[in-house]
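Below you'll find a set of structures to go through.
Every number in this text was worked out from the coordinates using simple rules, so none of it is lab data. Remember, predicted model here, so these are calculated numbers, not experimental data. Cβ atoms are built from the backbone, for glycine too; each structure is taken alone.
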Structure 1
Amino acid sequence: MNRHLLAFLIAFQFAALASAQVKPPALIETSIPSTLGASAQPLRYWAPEIPAGDKRPLLVLLHTWSGDYRQDRSDWQSEAVARGWIYVQPNFRGSNQHPDACGSALARQDVIDALDWALTTFPVDTSRIYLAGVSGGGHMTMLMAGYAPERFSAASAWVGISDLKSWYQFHCKGGVPANYAQMIAKSCGGAPGTSPAVDAQYLERSPITVIERATDLPLDLNAGVNDGHTGSVPVEHTLRAFNKIAAAQQLATVSEDEIQQLWKERRLASPQPGDLDDDPLYGRAIYLRRTAGKARATIFEGGHEAIPSAACEWLSRQQREAGPKN
């Protein structure tokens, strides 16, 4: 069977299962101890009935920039339910507008604590531990990929922020900080350049600083070509994160000219072979697709959004034993 047709049929099957279940099962709320802070942290989860002796994949889904663990992510949960995956939505300190949130050491540990809680609560297939997120969740997905790549089998980040300083500047037109810039400043202690300590916070919380450590992790980076125009995160955040991973392996990067073409023209003047290949899982035009080792970058027709069915299908094909460092 033609591989494109097969991919389409697989995607259609899971999309049909997910859409048939208009409202996924209710998530269960609980709280877990924080191994780094004093306060217990909330999360929501769902798990299928799992026969004795069986193990299931785990999807850790990270909320968006302004959200928290209560955010309705039925689109992602439905994909997990259709596949029989265990599903966890951690809080990692909630909305990114205070120092404990926004990729802080506390927030990062909260994700690990949620993962460890799931591992002790359910029979998880430790070769299929998946991490995903959109927007601020994409930021945190990339950050965790850099800080703890060994803990996940694969990760999928959509329209994520890779450089907090750059994103602050994007949302500070004319020297006036807009909402997202204000939230970043509240998280990092001030605007970029306020002090060396503040600048250190921007670096520590930016995936671009650490993502080159994720060369062994299957990592899927995605952005809609219109984001930054109709949405809040320019596509360069995805592409520059990809370039860090590629450069760490001495592999080809997306050129600066190509980044600017995608930003200004929303097209490449001279696409490389594979850039425009049809991908039925996306159901959209693809304007760039590059790989570097185990990392993949895709710029698709769309805006500030994700395609959960495509993400989960890609994740389902990744298998790698994950666990703490020895």
Structure 2
Amino acid sequence: MNKEEHILLNDPAIPFCEADTLFVVKDQSKFKDIKVLGSILDSFLIVKDKTIVCTAKDQLNCAVVDSFTINLLRPHPEKLCLVTVDSATNKNAIVYEKTALKNTKLFRIYKQGSTFNQFDLLTERAYGEVNVYIDNLSNPEAYSDFYKVTAVDSCGYESVLSSYHKTMHLSASQGINDRVELRWEPYEGLGFPTVNIYRGSNPQNMQLLAARPGNTISYSDINPPRGVLYYQTEIIAPNVCEIKRSGDFVVSSRSNIDFASATATNDLLKFKWDVTPTNQDHVYKIRIDESILRTYYTMIDGMGRTLLKDKLDSKEVLLNLEQFSAGVYYVVVGASVKKIIRL
């Protein structure tokens, strides 16, 4: 036998999937038989990583031995980079890692529902899509959310679930002595040294109010200016998240925007009013004291956009929210604010 004759694998760089079948094809002009793993086989099933030894004999029973190693393709375990509230949509944005050259076909994003530690499939994202997803089913004004991600390879196998990331949720309320009290659910999923607190007279123009240690979950704004004030919390991620294809970067996660009135308590006594649900779906009732008749009410969303505005010409006014999507809304009378949740 010519010593330069070998058993050739067409392309040893091809990734193998579990349960793939390799076919043994011999050059009958050169070889009488080929043994794979000690047996004469036409094909064999790939079930695990293995070094395959092949022995070929020619018509004179001269033998040549060759081998190759099978490395099964396995899904690359990706992870989330950051979750945040998107300023353009007021919905949660999920940014996930996207590692090149790992034979990843798609990503799956999972979300915790109403059952603790049960993560249900939210969406699938093709590898070629940008690695940020807007969760249009989220309601960051009402609650925080938990997310995980997996990767699915070209064999169709899915990686294990990543560790979770959880968004922040901020609540602002009027306290005593003209204070505004802030409490928030902290970000979970990565470490951060500092929480930044922002305040402004509208959501589009907020300034840094304070920076507190990362384990802080509350803050008292003891000398706020008068009127309705907007608040938001932020953490800076330890690593920059790159948005593939767009070339953009995400460096921080922000909470929902909440707001409260900083009007003095004695002034608020003049504004005797309330808003409550009725027995009609999506209909709420504003009840006011006679002393504030003919003032105006305004209903706004979490982004500070005015949705409804009218004069309070009677002691009871109905608000029909049927045209609006589920979420948190705010009714403002004078400088007093009350929250309603449309389910």
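Which structure, out of 1, 2, was FRET efficiency 1/(1 + (r/R0)^6) of positions 25 and 313 (r between Cβ atoms, R0 = 41 Å, to 0.05) derived from, given a value of 1.00? Of the structures listed, the value fits 1. Of the structures labelled 1, 2, one was used to calculate FRET efficiency 1/(1 + (r/R0)^6) of positions 33 and 305 (r between Cβ atoms, R0 = 41 Å, to 0.05), giving 0.00. Name it. Going through each structure in turn, the value belongs to 2. For helix-only ellipticity at 222 nm (-39500 (n - 2.57) for each DSSP H run of 4 or more, over all residues; to 500), the calculated result is -11000, so let me know which of 1, 2 that is. Derived from the structure labelled 1.
So relative contact order in percent (Cα under 8 Å, 6 or more apart), computed for just one structure, reads 12; which one of 1, 2 is that? Of the structures listed, the value fits 2. Structures 1, 2 were compared on percent of Cα pairs over 30 Å apart, and the highest value belongs to 2.
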